[in-house]
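Next up: some structures, all given as structure tokens.
Since every read-out is calculated from the coordinates, none of them should be taken as a lab result. Because the structure is a prediction, the values reported are computed rather than measured. Cβ atoms are built from the backbone, for glycine too; each structure is taken alone.
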Structure 1
Amino acid sequence: MPFKITKIESTPNPRARKLIVDPSPGSIRSFFKPDDARDDPMGKALFDIEGVTNVLIHTHFVSVSLKDPSAWTSTLPKLREALRSVPSP
């Protein structure tokens, strides 16, 4: 079953959004550069999107930060597609 974004929440950081996903993405992990995420299918898929600067994967959500906070409108469909492409644990 692919991952689906069920809710999007803003954060105090305008560059970050909290994406509530279903099913649970599993264990907690964070990545601050693409090389750190190369062995994690979800982290790699998210870092493959231009402008993503860091990723926090939690038990019920994924937090993604972008280089340019004005890019959320154009990046959100890419995040949805990337999450759908990742096999669930």
Structure 2
Amino acid sequence: MPKVRLDGMLSEFVRRRTVESEATSVDGLIDELEGDFPRLRHRLRDETRTLRPFVRVYVNGQDIATLRGAQTPLAAGDSVEILHSIQGG
């Protein structure tokens, strides 16, 4: 079961810093998070279900952009970090 760590900004919407998931891919994980925590909807992905440019996801320390993107597979024991960077001027 993958363990998911959310940064401080995102944890405000789920009221915890870590969760466990049954998902087998990053896309499935985000589906699960948005289903379990509706306040996360539209914070991680846009209307086309594409990760927002300021959201970074790491699986076992590797940016999914260097792996298979949202289709990156997840396995039991994997560590996932989701970071939401601050933007502004």
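Computed over structures 1, 2, relative contact order in percent (Cα under 8 Å, 6 or more apart) reaches its largest value in 2.
One of 1, 2 was used to compute FRET efficiency 1/(1 + (r/R0)^6) of positions 58 and 74 (r between Cβ atoms, R0 = 25 Å, to 0.05), and the answer was 0.50. Which one was it? Only structure 1 yields this read-out. With distance in nm of label points 7 Å out along Cα→Cβ at positions 26 and 50 derived from the coordinates and found to be 3.0, which of 1, 2 does the value describe? Label of the source structure: 1.
Suppose you compute distance in nm of label points 7 Å out along Cα→Cβ at positions 10 and 42 for every structure in 1, 2: which one lands on 1.9? The structure behind it is 2.
Comparing 1, 2, where is mean count of other Cβ atoms within 10 Å over residues 2-9 highest? Intermediate values should be presented prior to the final figure.
Numbers: 1: 14.1; 2: 16.6.
Going through 1, 2 one by one, mean count of other Cβ atoms within 10 Å over residues 2-9 is largest in 2.
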